[in-house]
Structure 1
Amino acid sequence: MDVFSGFHGHVLAAVQQLKHDGVVPKDASVQGISLGAPKDAGHGDLATNAAMVLAKPAKLPPRALAERIVPLLSSDPFVETVEIAGPGFINLTLKQSFWPSVCRMVLEQGDAFGRSAIGKGDAINVEYVSANPTGPMHVGHCRGAVFGDALANLLAFAGHEVTREYYVNDAGAQVDVLARSAFLRYREALGEDIGEIPEGLYPGDYLKPVGQNLASNHGRDLLEMTEAEWLPLVRSAALKAMLGMIENDLAQLDIRHDVFFSERSMIDGEDEVAETIADLKSKGLVYEGRLPPPKGKLDEDWEDRVQLLFRSTEFGDDQDRPLVKADGTYTYFAADIAYHYDKFRRGFRSMIDVWGADHSGHIKRMSAALQALTDGLAQLDVKICQLVRLFRAGEPVKMSKRAGTFVTLRDVVDEVGAGPVRFMMLYRKNDAPLDFDFAKVTEQSRDNPVFYVQYAHARASSVQRNAAEAFRHLVLDREHLATADLDRLEDESELALMRRLAQFPRLVEAAAEAHEPHRIAFYLYDLAGDFHGLWNRGKDLPQLRFIHQNDLELTRARVALVVATQQVLASGLGILGVRAVHELH
């Protein structure tokens, strides 16, 4: 529950009164009226744009309308002052007596505090990672994996019914290259000297176990077959092994998908891609034509010939897109259209795709196709994750020997742990490049955000242990702490911490609506800073310490605030998929 929801209702009640008085037309929409914390804390605790939204229908300047709203808001018993700012924003400062109710609400609601119903149980499909199943996860996949998983957590926390999906690209030429690479390792397992891995095949050592398994299961039988005979057998075995490795790699980050959707499943048996193209044809959106060469880098699907094209320019794309290659196979785009159409037919009207930076040029065409097929009923949001650059004490990190060409996800997790990897991958907006320095991620300082937040959670546990030692009969569960005399929390640093706690529910909703889990990471860092600041003030000012041997009730109140803070830290870390620790070593 949002502790500010009552104030938002008060704003709407004020608008209703103005409608009753004829100041605002009765049919004026209240959609767009917001209430939240102002960016500058010096402007009060809450700000509303009600006068700005209603000025036009009321035919009044925003400030003039704000002057009519201010007296109506001032009547709230928890409102200290109401002021007009700028062109017509209304800022509210709340009385000190309000903030203990925030602490009490956190304690009473526990891990339900901050959860929202804005998702209304609506189904939403989040597709992330979806790397070609040709090798281990690399660090670039790691960022998209963590972002997608945290976004799925965030949407579920905000009330959506989330399906986590991985699209397996198992129908393209790259899986045949995988099979040929595995067959080479099979020959090696049989004792043959294969020499250098030929260019164009996958060189990593990770395919050696696949070759060994093929040798164990088939002996020398595959050598007696033609490529047409052994290719499907080896491809199937290699794909199974690669997907198992990918799942294990992702499990190191506690990432698990609900659905692994096979691209090949759409063309084996009933041809869903052909059906999708037929549906587009029936809408007059497919034709035969010739495309000019693209400017700059050549598109992988471009061919100078008459071909089957989708009219994506009718939906904002810069050119129409081919659907079938010269050899009769489908383009990647055609398969992607069919895949997203399949999602729609499975009941998803909201879809989120997490893609790498090299796929940003595909967003318009994919959005165009989905809009065309679903008559605008489906919404697709594509989130791009920019590149990750690895450093160790400022020096670039070299590639992994096991993978052959890149640093693997497992290498990174094995060195610093899943929690630091996840937090740091989210401590920057997804569409901005990310520098990941192993030395920085493991140092114990305020400059390391994951340490700073984890330390706050661990420090809260330490306070509780010390309080239990000081007062043997002190009950530390949330239910009992919620009955403490929280009005004794009067210092400005205590009030600032409670103000920060109050922001969590609205922040969750805003982050979920924007599909931006990094907001949670930023918030946790700020919350940790407020908590560490309060602890440091207690070091300098004994009267502000959490534990007072001669004052049980004051100790109870301050420990209640500590437990409430720890609860919100744990909830936020849970959204990010980072384990909250009780001790740091």
Structure 2
Amino acid sequence: MKEKLRSEIEEKYKWDLTKIYENDEEWEKDYKEVSNSLRTIEKYKGKILESANTLFEMVTTYFNVARKVEKVYIYAHLNYDAETGNTKYQNYDGMVKNLYRDFGVISSYIEPELLESDYSKIEEYYKEVPALLDYKNFFIEIFRYKDHVLSEKEETIISKLSNVLSNAEDTYEKLTDTDLSLGEIKDEEGNIVKLNDSNYGKYISSKDRRLRFDAFTNMYKGYSSVKNTIASTMYGAVNSNVVIANLKNYDSAIKASLYADNVTTDIYDNLIKTVNNNLDTLFKYYSLRKDVLGLTELHLYDLYANLIESAEKKYTFEEAKDIVLNALKPLGENYVKDATKAFTERWVDVYPNETKRSGAYSGGCYDTYPYMLLNYQGRLNDVSTLAHELGHSMHSYYSRKNNSYQDADYKIFVAEVASTVNELLLCKYLLKESQDKEVKLSILNRLMELFKGTIYRQTMFAEFEKDMYEIVEQGNIFTWEDLSNMYYDLNKKYFGNDVVVDEDIKYEWSRIPHFYYNFYVYKYATGLSAACFIVDNILSGKENALESYLEFLSAGSKYYPLEELKIAGVDMTDPKVVESAIKMFDEAINEFNELYNS
């Protein structure tokens, strides 16, 4: 069915961007003013440590400009995502990306110039101008990097090379989004359809095993046809990160990546170790899947087949909203009251329209609502997505409300915690309230998939990524064959003896864009683990659990992620945190098995 034009969507289901700028003309006027204001940062070059007053003027100017840049960026970005085919917003999007680049180049002198001195000098300036203490975290963070910041000239060169250094990822995206052909398959009705990354999920979860097999083999046949090119882009991305890490005096690329969150490699390694020590729970899930599907052999193309074949219940958006708000009641009356603003103030862009960006996210900035993009279609999955993105938005809402601009952005390491807490509370609520066996089974199935896909799959990805980087850091070059063999061996470990590990899976590494994100995937697993621990504490009535969690949501960037999680009662150095997620996975397996056979 053809998607609606954006003009055909009711206003109440579209986000209200007039709260940022009344119209495009206002945005264009502000864009020009912000562009011109970039130069105000330059006048402090070579002077920022001359006096406490000069330092205060510089840092105030820097953040004022940054705040304005962010605001014009968000308006353009949200309009573009809502209607990517609109040439005006295509132009706006390009303009603000260039603006961000120019802002980075013009301000690139600040860190190296500050680091010509010691932090003790900044501490002296605090006494002279106490208002500088408002920026204390900013200065501490800069001086934490003292051993890893190059000269002003070198930092400027790296900043200007940012587009070049991201070329491998850009090439990969263009290849896989545009040029790669995955061939044609017959759908369940026997119609010939073109396979692509968008419809693959639909066909690999089909009840028709022949269709699942065809989708699986065609997918990896397609990716194997460009394996040399993708291995080359992958090597380019990995090597770029290794070189930059080396230039900036890090022991390894992983340490450079984790340094931003002030996280040690112990957290990364402990995640892999704990998950590897608990693979039996994953194997238990595969055994259940094999039994429910009635298969003598469970292949990899059977892993996404729907365990519950009944027609999926549909939910109107209004029903979804009510369900989610009721599910979040354990977070307290004030939380629910604030979350309701998402709907009364129109933070949410609800329905798909022609050329709207796919997927879902929470966005916005300090001076806007924490907007949410959805492509709501009424499925249980869409209800869950609403809860998930609302979690992100509420985290941003509290973080911005309780902190100054410079301290308001929480780290990516903790970004998935609040969203997943909401998702888990929704599942718990529906399991408790629903009287429909099939709905309950669907929810339990979703929970099992969440744990399988996030705790285990993302950890497998993290293990592969670590091994891949070690090859390059040892001075070697990898080929598609090296990556494929390494990936295949990992799959055999993570799927165990009861799953047939089809050889085509060895090419799956080539279709995972997250491997270009520089040690990002492990954060999905740590985020879900922390969320499970928090939900367990809140629902079990642990003393101060809720208050501690709300304090965590309001912390912003005043603390580093591991310290911030400790506010919520979570110690990521303790294997019990990851084990709490595995325990919840095991409980879902047992509950599904008991309910299914009742």
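Computed from the coordinates by the stated procedures, all read-outs in this text should not be read as laboratory data. Because the structure is predicted, anything quoted here is derived from the model rather than measured. Cβ atoms are built from the backbone, for glycine too; each structure is taken alone.
A value of 86, 63, 39 for Cα extents along the principal axes in Å, calculated from one of 1, 2, originates in structure 1. Kindly point out which one of 1, 2 the value 8.9 was derived from, the read-out being mean projected area of the Cα convex hull in nm², for residues 386-481 alone. Of the structures listed, the value fits 1. A value of 1.15 for Rg/Rh (Cα atoms, Kirkwood Rh), for residues 290-361 alone, calculated from one of 1, 2, originates in structure 2.
Calculating distance in nm of label points 7 Å out along Cα→Cβ at positions 122 and 322 for structures 1, 2 picks out 2 as the one with the greatest value. So if we calculate distance in nm of label points 7 Å out along Cα→Cβ at positions 74 and 226 for every structure here (1, 2), which label has the highest result? If we compare distance in nm of label points 7 Å out along Cα→Cβ at positions 74 and 226 over 1, 2, the biggest value is for 1. Upon calculation of helix-only ellipticity at 222 nm (-39500 (n - 2.57) for each DSSP H run of 4 or more, over all residues; to 500) from the atomic coordinates, which of the structures 1, 2 produces -15500? It traces back to 1. Structures 1, 2 were compared on FRET efficiency 1/(1 + (r/R0)^6) of positions 2 and 442 (r between Cβ atoms, R0 = 35 Å, to 0.05), and the highest value belongs to 2. Highest-scoring entry among 1, 2, by FRET efficiency 1/(1 + (r/R0)^6) of positions 162 and 434 (r between Cβ atoms, R0 = 30 Å, to 0.05), is 1.
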